[in-house]
Structure 1
Amino acid sequence: MSDLILLDVKDGVATITINRADKKNAMSFAMLGEFIETVRTVGNNPDARVVVLTGVPGAFCAGTDLSDLNSVPGEQRGLRGRAEERGRWWPIIECPLPVIGAIDGPAVGMGAEFASQCDVRIATPRARFAWNFVHRGLVPDTGAGSWLLPRLIGTGHALRLLYTGEFLTAQQAFDLGFVHQLVESDQLASTALSLAAAIAKGSPFSQKRIKSLVYEGIASNVDDHMKRHTTALAECFKSDDHREGVASFLERREARFTGK
């Protein structure tokens, strides 16, 4: 790994930090590839149960590094992968672990897309959000803005943001329900880690299935969802985590889940 994408795994919590302060964490092509690979690797790490995605203080991700983008002629700029390669477009949603976005600065363009892909978003007053692709002659670059954002905040609110490219303050994002908690900057890390610790106490076996059921269910009818639901529930009943969850309740102790 380079020093631009940092990874720390401790006590079941994997913290991924985008570390390019001089560019407000704008992503070059090389950084993006490393970021996607880091998220994929963390998702397969048996020592990780929860992911906290953040940036250096005062920054989250200012989007694509346009100076890097400008080095490639427009007609040669290709897509990052095929449509069915969802892990290259939606690395955070495709990560099987719960992901908390801890946002302490601008989340613009690709940064807003990555914030959208987080399962829970905690922000500080320094956070701002903008899907400004319309000002670059583009549609939201991962597809999250056009598919997921309307489901998070409603079609009208999403279209206004996508049509205008205007910025949301942290308070406005909270009022819309996009941000789930507002804290001061010096409390962001501890708040995110506290939530991560609470999530890490749950069964990884069931959490992976919960995440999949929720995101797949957003776009499916009830019949298809219930087929996936009953399959997941049957798997849970047969799991070691379910047996441990019942045993810990009966024995009045904290559960020791293994994810199996």
Structure 2
Amino acid sequence: MNTDAHASAHAHHWEWSWAPMAVVAGVFFLVPIAFSGFFVYENTLMTAVGAGVGVILILAGVAKWVDEGLTQVPLISGVANIGLPIFILSEIFIFLSLFASYWLMRLGVDSWPPAGTPEISKTIPLIMTVILVSSSLTMHHAEAKLDHGDRSAFNKWLIITIVLGTVFLGFTAYEYNHLISVGFIPSTNIYSTAFYSITGFHASHVFVGLGAFIAVLLPSLGGRTNKTFVTCVSVYWHFVDVVWFFVASQVYFW
């Protein structure tokens, strides 16, 4: 056996990608710039530029990541199986910090919600819960079809999942639009701050999940699928689904 060739085959080599920088830059344009442009400065141009550039950079970065995942062999096999639980755990702590802040505010006052809070529908979150649970079921069905080699059925059920997630975000946008129209904005009172922070943070996770689904769907329509990608996105989506039960029960019904 040629030991030099064997050593060369296992030698460390650098890999680089511009995808992470594109995603980070996209989040920067989308969140601080577009968000502050709309809510703080009320500047339409700033909002449009921030959102436009941010979305393009995020989509480009995710597309690059997906292409690398489908065409390159990872240096460490199975690393996603280790990284995903760590990522989910970190997300749990972030949500817990938001819930802990809400609980302190909720338990620290005699009257809740505070004055200035309009009547918030209890029906809408129930409908949204049904939609999100249904999307988890359709995603599970999509995975089962992929496991059986039925790519066409996988694509169909994945599209249904994307549609359901989009409808969920549509309800969020509808509710926000209604509440803002009656003067209930993030700075109205402590409840409004918590309401928009928690529901908005969850909605951002739904948005990211939909982007990940699209990143899986587009290559799949062309005949390429990475099972690890599908598993990671599915677990993430189920996590977002579970978190919604806590969001709805605490923010809307307590």
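Coordinate-derived values only; no laboratory data. As the structure is a computational prediction, the values presented were derived from the model and not from experiment. Cβ atoms are built from the backbone, for glycine too; each structure is taken alone.
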For helix-only ellipticity at 222 nm (-39500 (n - 2.57) for each DSSP H run of 4 or more, over all residues; to 500) computed as -12500, the structure of 1, 2 it came from: 1
For FRET efficiency 1/(1 + (r/R0)^6) of positions 52 and 116 (r between Cβ atoms, R0 = 25 Å, to 0.05), the calculated result is 0.90, so let me know which of 1, 2 that is. 1
If distance in nm of label points 7 Å out along Cα→Cβ at positions 100 and 196 is computed to be 0.7, which of 1, 2 is the source? 1
Taking distance in nm of label points 7 Å out along Cα→Cβ at positions 28 and 220 as the quantity of interest, name the structure among 1, 2 where it is greatest. 1
Which of the displayed structures (1, 2) returns the greatest value of relative contact order in percent (Cα under 8 Å, 6 or more apart) on calculation? 2
